[in-house]
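Alright, structures below, take your time with them.
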Structure P
Amino acid sequence: MNNFRNELLQEMQYRNYSPRTIKTYLSCYNKLSEYYGECPGNVSIEKVKSYLQYCVTKKDYSVSTVNQTISVVKILHEGILQRKWDPLILSRPRREKRLPVVLSREEIQKILEVTVNIKHKSILMLTYSSGLRIGEVINLKITDIDSNRMQVRITRGKGNKDRYTILAASTLAVLRHYYSCYKPKFWLFEGYMCKQYSRSSIQKIFKRSCKKAQLKKDVYFHCLRHSFATHMLEQGVSIQVLQHLLGHSSPRTTCLYLHVQQYSLDKVTSPIDYPIEKV
């Protein structure tokens, strides 16, 4: 069983999966192994389907977790067992189409005002003003802040893609204050013993600030990125530019924010008020 697990690990490393994806997939592999007491590579597709039904109906696993388990089985069949994979034999569940939770500019301002600690404020401010994911914030190095070009370099973002996004002048001023106070050595935001800040610590910072700001919405850290994207669209930034800033592979993903942006209704004219051109 361990041999299959090691081969799965090697296959994912060969495919250049991110460490976080590898950790998640190995967890899915372990759970499936424990459920049947044997290597998932020896488990029939019918048994995998039965396990996935158990995950959905009994364990209330998310669509994302179910899809990750299917991906693990697919890698085992294709990459290790050298079997032809037919995606129709193990259909993926349809994702729920939920609109992102977006904070208003006023709510963002309240969050920043109540965040007194300069390191915490720098993290929240940079995340919102540059549209970053939590993993991208954690992986930022000091050298990724380009104050000459007013850009932030994102290395190995989601999908192992590099990109540049914008650096706000107000954010740079706060970052400089933070740097003078904390003097980080390598990572832009360092925790204990100069190690990277943890996800849980950053999420706690955000939750604590939202509570202080007395927000009523059910928010999570990724809301800062959602808010950045929505506010950029409301400012008139094109989908193509926003797609690049966010690092989306497809414009369809970026278009999700069209559904939550606030249009200025006083600038929208009903078609009945447009004159009919006579031919």
Structure Q
Amino acid sequence: MTMVLTCLTRDFIVQASDRRLVYKQGNKIVRKEDDRNKALIYDNYAVFAYTGLATLGNQKSAIDWAAELLAKPPNLHDAMAHLADRATHLMKTRPFSGYSNSLRRLSFVGAGFIHWGDAEQTVRRPAYFVVSNFMNHEGKSQPPPYNKFRAYYYCPLPYDKPTFKLFRAGQDLTENAENQLNRTLEWYFQRKHGIVRPEMIGRLLIRAIQKEAEINKMVGKNVICTFVPRDYREHTGNNREIHIGGMWITPPVPSDKPQQLTPRRNLSERERFMMSPYAST
């Protein structure tokens, strides 16, 4: 089962998930692969990852199956409800209907900036999203049976304060690791006075997952990290700002023969988290 760490802040959201896929053979945990994608970006303002069952309808990976369903309705609210409905229906079909409760567990957890209105104004607030048959709105496990999926929105942060909220899904952080990660995040937000960069948060989440992977065979060290900046939703029209991605390429060597550019294999942690500046369009 995957480990997913999601950090919500006033200005950005960071989600990290390991890429290991395992299965049980009796009492033994068998590693199947270490490069399975478990994350998606929804409409450029929300991210999702999953934990639990890895292969669903028509032998599709869980994240590809979810991506197709989320893309059909016109908005995120309807998309999450549609995903919950179809997942509930799927669990009633074979072979899933014959699985034990422990094998039927599946959650899609996400985060993004949503419009939130009150009597005075409409603002954009970071929200945590859960579509699950075994989690509540805060991502905490609930007792079986795991027959029905429910979709939740949760806005844990005031929109105007430089603070954070950390969520974990899937595998546990052992011992005092989760408390230590929260203390480290809190230290950064207190010391940096609201100018914490998403790259730093990403590095902290990655380190926490990789440290857990050293003692938990169900968690892998290969981790994917996704970012959602608030700025993307704050500007429209000619003032919209877009974050351009990039890739480190192995430099070509002088040669008369055709060459193929390939990604660099060995990157430092800093290089992996260098983000290009925003570009206005």
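FYI, it's all coordinate maths here, none of it is from the lab. What you are looking at is a predicted structure, and each value in this text was computed from that prediction instead of being measured. Cβ atoms are built from the backbone, for glycine too; each structure is taken alone.
Matching task: 4.1 is the computed value of distance in nm of label points 7 Å out along Cα→Cβ at positions 74 and 218. Pick the structure from P, Q. Working through the options, I get structure Q.
Suppose relative contact order in percent (Cα under 8 Å, 6 or more apart) works out to 24; of P, Q, which structure was it derived from? That value comes from structure Q. If you line up P, Q by mean projected area of the Cα convex hull in nm², the top spot, with the largest value, goes to P.
Looking at structures P, Q, which one was helix-only ellipticity at 222 nm (-39500 (n - 2.57) for each DSSP H run of 4 or more, over all residues; to 500) calculated from, given that it came out as -6500? Going label by label, the one that fits is Q.
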